[in-house]
Structure I
Amino acid sequence: MRGFQATRIGSVAVAVLMLSACGGGNFRPVSDMPVRIGQPYQIRGTTYVPAADPRYDVLGYASWYGNESGNRTANGERFRPGWITAAHTTLPLPSYVEVTALDTGRRIIVRVNDRGPFVRGPRIIDLSRGAAEMLGMKAQGQAPVRVRAVEPPEKDRKRLREGRPARDLSPVGERVLQNLRAQLSGAGF
């Protein structure tokens with residue numbers, strides 16, 4: 001009986017080790033190097049052309065996603081819904097953006113490590129659940145935002161690579177928010 005139990009425990013241990021090796025070996029470590037721009041690609045009849053754009057500053061809508069936990073992101077990392085990450089169709093992977101919620105003025109720095117959203121219309125970024133919660137838009141599902149490319153200090157980059165939020169940013173003032181909302185409204189969104 002003891003021999004059977006030892007064999008059974010040994011078999012379970014080997015199976016656990018094998019499964020953990022499979023799960024961990026398929027993903028790229030979270031790193032800022034190399035930065036990948038990528039080739040043009042087509043999704044549902046739309047062609048996307050990735051490019052470095054340090055002056056990227058766009059108004060539109062953000063949505064959030066979180067059901068893909070554990071899946072591979074476009075740059076090969078494991079998707080972790082609680083981390084402060086995002087998907088963008090053309091920015092380099094990884095890159096960093098400042099996302100401002102136009103409803104509240106709340107601002108956060110987000111690490112872009114995936115591709116999306118692949119829908120026609122004014123959606124310009126898909127946020128992880130963690131990023132949506134920090135912006136206060138998780139319950140809405142979709143919110144008007146400003147997305148700007150930024151080069152945060154290494155301390156903020158390191159925190160985001162470790163799954164923690166970057167430093168707190170002060171909210172945008174009401175006068176600036178009114179201007180941004182008017183611009184978004186004038187664009188027909």
Structure II
Amino acid sequence: MTVEELQQGRKWWSDTFHLIRCEDDSVPSINWVLDLAKAAVLRHGVRGLVIDPYNELDHQRPVSQTETEYVSQMLTNVKRFAQHHSCHVWFVAHPRQLHHWVGGPPNMYDISGSAHFINKCDNGIVIHRNQDPAAGPVDQVQVCVRKVRNKVAGTLGDAFLLYNRVTGEFMDVDEPSSKR
């Protein structure tokens with residue numbers, strides 16, 4: 001890459017992506033994130049929001065509200081934001097502790113917090129990295145599409161990718177080795 005290409009890439013990155021970070025010691029709430037995302041939509045025309053990771057948000061809920069009720073209400077607010085601002089929202093949510101885990105990919109009900117993550121999402125995708133050498137290459141990543149509300153957006157199924165540590169690229173496991 002030339003210096004000019006690097007500069008063009010940095011400009012493209014700066015023009016295309018807008019990071020929302022909580023730089024002080026406070027823990028951001030979902031409302032804090034959505035308020036800043038609204039400003040990014042209005043100022044910069046942002047059309048995609050990635051909240052990563054969900055479990056690092058401040059989830060203060062009233063004592064009288066169950067976690068399931070809180071998650072349902074929070075997801076409803078996020079969906080309203082997405083619809084009102086024509087903005088896609090992706091949550092990165094990690095599974096709860098899997099006590100009897102046998103190495104396969106978790107399912108959408110394993111997300112810490114509530115089954116509402118699968119009940120309310122439009123698309124549910126699980127990314128699973130193999131960590132067991134006996135089960136296959138440890139560089140193998142499984143992309144599991146577990147829910148698709150609008151069938152125009154895709155279909156259920158799995159894809160297997162291999163991560164090339166030298167090039168930093170993912171390759172389709174089924175792709176002929178001559179194309180790798």
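Just so it is clear, none of the values below were taken in a lab; they were calculated from the coordinates. Owing to the predicted nature of the structure, the values given are computational and were not obtained by experimental measurement. Cβ atoms are built from the backbone, for glycine too; each structure is taken alone.
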One of I, II was used to calculate log10 I(q)/I(0) by the Debye sum over Cα atoms at q = 0.09, 0.10, 0.13 Å⁻¹, yielding -0.38, -0.45, -0.69; that structure is I
Candidates I, II; distance in nm of label points 7 Å out along Cα→Cβ at positions 89 and 137 computed = 3.7; producing structure is II
Assign the value 17, 14, 11, calculated as semi-axes √(5λ) of the Cα gyration tensor in Å, for residues 81-144 alone, to the correct structure from I, II.
I
Relative contact order in percent (Cα under 8 Å, 6 or more apart) gets 24 when computed on, of labels I, II, structure I
If volume of the Cα convex hull per residue in Å³, for residues 33-72 alone is computed to be 151, which of I, II is the source?
I
